[in-house]
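Laboratory data are not the source of any read-out in this text; all were calculated from the coordinates shown. These numbers come from a predicted model, not from an experiment. Cβ atoms are built from the backbone, for glycine too; each structure is taken alone.
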Structure P
Amino acid sequence: MALTFDVAAPFLLFTVLNSTQNLVLSLITALTRVKTGVLFGTGEETGEALAGGTSREASLQLLTRSRAHGNHTEMMTVHLFLLLGLTIAAAVEGPTVGITKVALYSYGAIFFTLKTMHVHAHLQPDSYKAPNQPFRTIGYVGNWLLMVVMAGHLLLAWLKKENIF
């Protein structure tokens, strides 16, 4: 199988979807900064009254939204590198190493769904008061497990190609 658009389509689709979600999170964080008057930093300051009259609650809301954006950026990058590696392996070796287009679409869709759950939990108005929301935990832990599976799949493909396994 060669690197054609058909093989690269899952990577391209989920790059666009995750990047769009990341840009939306960036916009939400920027709007929260304007609303709270905290244009630099994450709003972590403690105390009842913050600089510029920003309340502690508004500061914590900015911190949560800023972390949602930062966390999305960090996780998305690792996921897309793994998906790219799997896409290249699928293009070069294809099903002979167990990497199919269905697997690529599945990895992308599962990641996007779990990340959306995690982001949804972070964007709730009181998310800093209830950090153990089910969507937050399922999204975060699920994505870590998914990336371990993806890395394992890529490693097994390499081991199979090298006749080690």
Structure Q
Amino acid sequence: MNVTETIFALALASNLHPKQHIQYAIEQLRPHGLMQLSSIYEIPCRDGVGADYYNAAALLSSHQSVAQIQDLFKQLEQSCGRHRPSHDISLDVDLIAWGADLQQMQFNPKKLPLALDVKIPLYEIWQHADLKHIAHHYPQFSLADLGQSSFVAQPA
């Protein structure tokens, strides 16, 4: 049987021990397929309540189904101690879109309209017209910076 790969566009976020939780999520996602990761951005909480978030995006090419990927996300969130509802988010992993290639992606209607904290990192790795956003000056850094005890934010 020939199983085709699907590209999954993911949004990752954390505002509770974000370095450790984003790094953990990426480590757990890597075995599930080829992954391209955006920079990590520090963006204020959408509603102004709670700590700033670390936001990132990934494109994951995998043989898994949409349902399997979504189950994996729930497991990752639970293993990081995610509680709903809360303004302290240990880990949030959302499926934004999926498809056979980047020109034929289907957006997840449950995630529309896309928030700026999703658009910014995702546009870095997938230049889709629906992801264009206004200019920003949010701090940006790489995954390698997470392993350091302190990091210098790179200008956007």
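Observations
- Comparison across structures P, Q (criterion: mean count of other Cβ atoms within 10 Å over residues 58-65) gives the highest value for P.
- Taking relative contact order in percent (Cα under 8 Å, 6 or more apart) as the criterion, the top structure among P, Q is Q, with the largest value.
- Taking mean projected area of the Cα convex hull in nm² as the criterion, the top-ranked structure out of P, Q is P, with the highest value.
- Which of P, Q yields 2.7 [distance in nm of label points 7 Å out along Cα→Cβ at positions 18 and 98, calculated]: Q
- Ranked by mean count of other Cβ atoms within 10 Å over residues 66-73, structures P, Q are topped by P, which has the highest value.
- Which of P, Q yields -7500 [helix-only ellipticity at 222 nm (-39500 (n - 2.57) for each DSSP H run of 4 or more, over all residues; to 500), calculated]: Q
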